[in-house]
Structures are given as C-alpha cells and as structure tokens.
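Take a look at these structures.
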Structure P
Amino acid sequence: MKGMGTGSPFADSRQGWNSRIALWCAVLLLAPLVLWLAARNGLAIPAQVPRDPNEGWNALHALRLMAGGPLYPPPPALMVNNYPPLSFYAVAAITRLTGDAIIAGRLLSFVSYLAGLGAVLALAARMGCGWPARLFAALFLAAVLLVASDYVAMDDPQLLGHALQLAGLLLLLRGRVIAAALTMVLGLYVKHNLIALPLAAGLWLLAQDRRAGLTFIAAMLASGLAGLALFRWQFGTSLLAQLATPRLSSLANMRAALGALAAWAALPLLLVTGLFRPVRTRFDNLVLLYLAAALALGLAFSAGDGVDANIFFDAAIALSLGLGLVVQRRGWAAPPPALALLLLFGLTVEDNAFAFGPSLAGQSARDIAFLRAHSGPAVCQQISLCLWAGATPAVDVFNIGEAYRTGARDPARLAKQIEAHRFAVLQLGSPDDLGPQVRAAIARAYRLDHADDNGLFWLPRNKG
C-alpha cells in the first residue's frame, strides 16, 4: 500500500533547547498526576463500592449469560440490553477466575485503558513523533480519562472498544488493511457508539490509496453485516432493534455535554487546529478527519438522556494524537494543556475522589448488609449493590424509565407489581426515576427506610 512508511515527516526539524525543555516539563507535570490517579483506580478494583450504575448493569448481563439466561430478554421483561454482545462474553470469561463479575469488568477496563495508551504511544511513533512527544500524547489522554471521567477501571466496555479500534488503526498504518477493518468492527461489536474512527480511517485511506480504501470499506461492511446475521441467528432478534431503545433527547443535555467537553478540550482544540499549518502531512489529515468525526458524532449523541463523558473519548484520542504532532514541531505548545488539566483536576478534586473515599465505602457496606437482610426480588438503580448483597435485580431503572417517559411502554404493569409488594426492597436515585405513575404506587405501598449517597431505600409498608 502506498504512503505507509515509518519515516518521520519531521526528520529535518530542529527544535531549540527551550522548546525541548518545555516539552519535557509538560511530560513531568502530567506523569505524577496520571500515575497517582491510575494507581488509585487500579487499587480500588476489589472494593465493593459502586462507581456508576453502569457497573452493575453490565455485570448482571454477563451473569445472565453465564447462567444460560436470555442475554437480550424480550418485552415485557423489565430488564433491557441495548449493548452489543462481545463485552459480556469477555467479562463472563474473566468472572470464572475472579468469582465477581463487577471486579472482572473493572479488570478488563483497566487493562483496556493501559492497552489504549500503549496504542497511542505506538501510533504517535508511527506518525513520526519522538519519545517526548509520544509520552506527552499518551499522558494527555491518560489524564483526560482520569480527570474528566470515571471510566478507568469501571465495569464498562467503552475502553475495551477503543483499545480494539486503536489496534485496528495501528494495523492500518502498517498496511494490514483487512485485519484493520476486522479489528475495528470487533470494536463496534463491543460498543456501538464507536463510529468516528472507522469512518475517518475509511475516508482518509480512500484519499491515500483508492484501492486500499475500497478494500478497507468493503471488509468493514462485509464483516459488519456478517456480525448482524450471526447475532440474529444466535439471539433470534435484530441487534439494531436492540440498540434502538427509546430515550428522551434535549438541547439541555447537549449544552451540559459541551460545557464538560470545553473544560478539558478547548485549549487542545485551538492548538491542534491552529498549529498544523504550514506543514500538512497525511497524518495531520487523518487526525483532523478523526477529530471532526468524533466531535460531530459526539455532539449528536450527547443530546440523549444518560449519555456520559465517554461520548467524547474519540475526541480525546484524536486530540492526544494531534497534540503529539503539534509538540513534535513546537514543544512550547505542551505546557498550556498540561497546566489546564492540572487546574481542572484541582477544581474537581472532591468530585473526582468521591467514589474512593472512606465515607462512601462505609455507606456501601451498610447498604449491602441492608439489602442482604431483605432478600428477594428488588428494584435497584445501583444494581451492583444488589449483586453484592445476593439480591435479585428485577428492573432496569434507567432504560425502563426512559421507555415510560417516551410512551414506548405502559407503566401500569410495574405500578401494579409495586402495589402488590412484589419487591422486597426498592433502591432508587429519586422517586421520579420511573415516572409519576410508579412514583404514586411507591408512595402508597412503600415507606422510605433511609437515604444516603447511594440513593433512597424503601421497604414495603407494614413490614420491618
């Protein structure tokens, strides 16, 4: 394939000592922060403290798979699965070693985080960056994921999907077009929102080498369609229909997501989009295409309820690679984004450390004991608490709540079950999580036992 050599496009550039010192100072600014936060997250993997509602939800589906239950239960089931299947198989395999599906998912997430950073190092090297610029690119991404999200070592497939797709991009830059396409499709079957990199890579490759680009796109389409057919054969339903669960969208969600994005991305965006010229290489074009696709798709997805910081992880990866190229040419550009991330961490340090503090650990231990003392079917927004307590989570609070709000489902069935005291305990973030009809049923049939940082806990009326 043409134009895929490893030679540096900057081989003749000579940075002054001041520029080199500035770049190394930025590396040394970010490295301690990343090492400290990554160690904190890694050491917390065994802790029975819920990091996010996603954790228990993902673990529950892996456990259902292991038990031979339906991975994609059809309506009127009150559990919903709107993720592709591959991560559940991976977590189920690791659970056989750990005995705890949440810990298994956290381990997989942490290893995927490290693998993704390794891929960024390798990609930056392939794009011609020296060691200081490669390290800065990887440290910038590492810090963004740790400071601006809680996904590192959290039981969620997002980072596994990114690691696979970055491996696919590395294969592509090494000329292994079909292997790259298959690997990127694997990433899509781990997490369905990972569209930006395959799209950008296909467009870029078409411009570089039309034949290779068409081969890449054809291999992606063929393997993607084969995956859809295999899914229908295995699960008896359409994956696309499973992914298209109802949810509300709003401009308010989009504005909130943009505010969170701007906090860490505004300065890198200015640097990456403003410092590519006058030199423009094929790798600049790849990064800019990736960044444009990531921002456009992330913005479109961000309007939906429940969308989190992960929707802009592709943008973070594109910016990290772009910054690697920028600081390779102009090392003085490295300290400003490094200092901005340190400032962001300082402003958000209490929120960032919340899930790792002794207060929440103590509350979680008490809540798990409380749930264990009231065994039976339960409504748990934090499904992880139910799983650790040995309770049986019976309702997907977020997805069912969204179905009620959009009118896609009738809440009367769940309201009747609540009126009949079907559930031994209810744990919700808010009495409004499942809509007004269910809230009214809770008020009539249950009493609030206690509230803490894990939510509100109700017991049936006239029961201890």
Structure Q
Amino acid sequence: MTPFRRFALAAAALAATTATGALAQALTPTQTEAIDTLVTNTLADTGVPSASIAVVQGGKIVYAKAYGKQSDAIPQARTDVPYQIASISKQFTAAAILLLEDQGKLSLDDTVSKYIPGITDGDTITIRQLLSHTSGLQDYWPQDYSFAAMEHPTTPQQIVDRWARKPLDFAPGTQWQYSNTGYVVAGMIVEKVSGMKLLDFLRKNIFTPLDMHPIDQDKAIGKGYPTPYHRYALGPVRPEAPAAPGWLYAAGELAMTPTDLARWDIARIDRTLLPADDWQAQETPIILADGKDTGYGLGVEIGKTKTGVPYIEHNGEAVGFLSENIVYPDQKAAVVVLTNSDFSDAVFTMGKGISDVILPQLAATSDDSEATHTAEARKVFDQLRSGQLDRSLMTADANYYFTPTALGDYQSSLSKLGEPTAFEATRGPRLRGGFVNRNYKVTYPDRTLEIVTYAEPGDNGRYEQFLVMPAS
C-alpha cells in the first residue's frame, strides 16, 4: 500500500540485536553508527514501536538489526521475528505466475475468463494486466485503515464477487491504477493452474530453495509476533486489532523476517532461482495504450533517482504494519525496513536514510501541489483540530473510521499544537480504488505532520480517508 509519519518512545531505541557479528563487517563503523542513529531517532520521533532492518551490499547481507518494542511478550527486539510485509508480497505472486508460464501451463497474455469466470470483461483482461495494475478492476482496499467489512473473515471468491463484478474503472490497458483486487484474481489463477495453495506453491518453488521461511500473515498474530499499532493523529499509540482472516491473500499474504526478504533481493540482483527473462519481465515497465510508461512492472515499481541510479521498489501496508523494500541492482545493494505500525512515514525515512548511508550518491524526489484541493484539505484539518467534523464531507467508510475515540484523539492532540506555519501538498492526484489520492504536509515550528487522503472523483467528492500522522 502507500503511506505516512510520528511521536516519542525514548526506550524504543536501545533494545536492538545484531544477527551475527560477521554480518556487520562489510559496513564501516561510521556507517553502522549512522544507521543506528537514524533508526533510533526515527522511532523516537515518530512513536513507531519497532523496526527490523536488513542491508545488502555487494550482493550479500552485511547488516541485520532489530530495534524497539516488538511486543510485550518479546523482551528484546530480535531479527528472527517475522513482520507482515503486505503488498511486498505481490512480487511473489507475480513470480508464481511467471514460473507457471515457464512450465507451459499459462501465458501472461491469456485472458482472465480462461481461468476464473464471472469477472467483468474477463474476456478482455489479461493476466499481465492483473499483475501490472492496468486491468481496470476496482481496488477493494484503497484505504489506509481497516473498514467495517474487514471485521469479518472473507475468501478470495467473496472479494471477487463484491469488487470484480463491478463495472471496470477504465478499459484494460488504458490506465494504471493500483488494484489489490487484480492480485486476488491472480492468486486464484495460480491455485487453479498449479493445483496447489498459493503459499505451498511459493514454498516449493521459491522459499525452500532460497532458505526463506515466510508464513501466512493471518497466522503471524499473537505471542511470538510483533503487536500491530495504530495512532489517531498525535494521540496515544494503541494496539490495533488485526483484520479478520482472508483479506490480504495474494495481494499481501506473507509475513517474514528482513533477512528472508533480503535473500530474495539477492536472487534478484544475481539473477538466480528464476530464469533471467522472468526477472527482466518483472522489472520491465508496462506501457499503456497511449504510449505512457507506468513505472510499474509485474509486482514491482521501477525508477531512477535524480542522479540516475536505477531501483526496484515496493512497500506494503497491513493493519498495524508498514514495510519498505528497495533494490539497487547496479550497485548490488538492497534495503529492507519492517515496522509494526501503520502510521508515520518512518519506513520511508529509514529506507531512504539507510540507502543514503550505503550509497551517498542517491538523491530525493519531490511532489506536485494543487491549490484548490489543498484549501479543502486545510479546512477539514482545521475541523479535526476543533473537534467539529462536518460528516457530510465524509463517505460512510470515513464516518465509520472517525469514531468518538478517533475524533477525541484528533482534537486533543492537534488543538494543543496551535496554528501551523505551512500547509502544502506533497502528492496528488492519482487514482486508487475508485478514489483520488492526495497527500499533504503540515509544518509547525517544532514538528511536521503528514495527511494522507482519498476522495471521490470530482471537485466536490467526499473524503473516503483523511488520516493525520506525524512526519519525520
């Protein structure tokens, strides 16, 4: 998913473990100190309870460390504790499809209706379009919070019945719009063609050969696993109830350690396990019907920094978890950051910061702004500060999110900050799940906040989401 930002947990910094002494030898003492300081300060600034990281250099894991509070049942943070990686899982679903194509059991250009009946325009949507978010199928989870239906278990078929039978958001191949729904359909195709459960197929063909040990994220709950955390604006950091089973499936079904994910990154860098043309297919940006480059391949984003350094990236969000995975193929480097919170931009601050430590030539990117929608967002922000939210500006899902507890935390934490010195857009607009995503930054003399919004299309579209969180 896409995201976020902060608060203070001073003790979060010091509980850390290194995987082995040998791992850290490829980094200089100055680099390890810089990484430790970055992660420690980011956790303290944002209130994110814990982070677990892995760093690849020269095609090898050179550093792995866990920081902070993973749960009350884990007295000291450990690198062998699996975190839910959510949408980072998509590249594994895409790899499963590619392997089945290698086996001659399907083609990326087969239509969906060949395998799964009843999907809107399934005779025109291809498997390639499912994996590249160009199918037109509406995203079933664009929000950065769990909506009411997620309190109850679901199945892939139930997701398909509710979202994949709607009219398409656009003709297949004409636009790019992130769609978890497309990946649910892709996972169903893997299971139908292979005759195996998706996780079993991945375990046999990818995880066991790479000595990876992921588990179903629905089972990575309770004692021995990180506690998920949420926060309303700058209110208390609270344990978050997980979504009921079934909601992530092939769109985000995995929980694993950072070193597990780093082993996959190394396979990508070295072009091992999968045939080289499979890696290339996954990393080739899809071109739309009008010739526009989407910057997205099959389960991964593809881009370059301002200094021209290529990268392969994906992040993930589950209820109470955010994750980031960046690979720099030409430098044989990668950074994995996993956290047990679904607020703040900590994973991105740490991911970029660690990248800058190991590859100082990297540069940041910037975003665009929109005056009219920025003014509207500022108005809603001021309403939340005052505790007087105009619910007519919100959809039913957004009103479900803004419970009395949520509104109380928003008002009590934001009102004490006084007037912001700046309010500006940092991203917008882009389509997602039938809504338009825009992000904003709110600046105060001693802190910065981020706002992540989704709204119905049009000038007067209601907000489906309006989340305020600390920024770093």
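Out of P, Q, which one gives 4, 19, 28, 25, 14, 6, 2, 0, 0 for P(r) over Cα pairs in 10 Å bins from 0, in percent as computed from the coordinates? List each step's numbers first, then the result.
Details: P: 4, 19, 28, 25, 14, 6, 2, 0, 0; Q: 4, 21, 32, 28, 13, 2, 0.
Computed on structure P.
Of the structures P, Q, report the one carrying the highest value of mean count of other Cβ atoms within 10 Å over residues 128-135.
On the way: P: 21.2; Q: 26.8.
Sorting by mean count of other Cβ atoms within 10 Å over residues 128-135 in descending order puts Q first.
Given a value of 19.0 for mean count of other Cβ atoms within 10 Å over residues 120-127, calculated from one of P, Q, which structure does it belong to? Clearly, the read-out refers to Q. Can you spot which of P, Q the value -8500 was calculated from, given it is helix-only ellipticity at 222 nm (-39500 (n - 2.57) for each DSSP H run of 4 or more, over all residues; to 500)? Working through the options, I get structure Q.
Between structures P, Q, where is mean count of other Cβ atoms within 10 Å over residues 112-119 highest?
On the way: P: 21.0; Q: 18.1.
Sorting by mean count of other Cβ atoms within 10 Å over residues 112-119 in descending order puts P first.
For the read-out Rg and Dmax of the Cα atoms in Å, for residues 224-359 alone, a value of 19.0, 56 was computed from one structure; give its label from P, Q. The read-out comes from structure P.
Just so you know, all these numbers are worked out from the coordinates, no wet-lab data involved. Everything numeric in this text was worked out from a predicted model, so none of it was measured. Cβ atoms are built from the backbone, for glycine too; each structure is taken alone.
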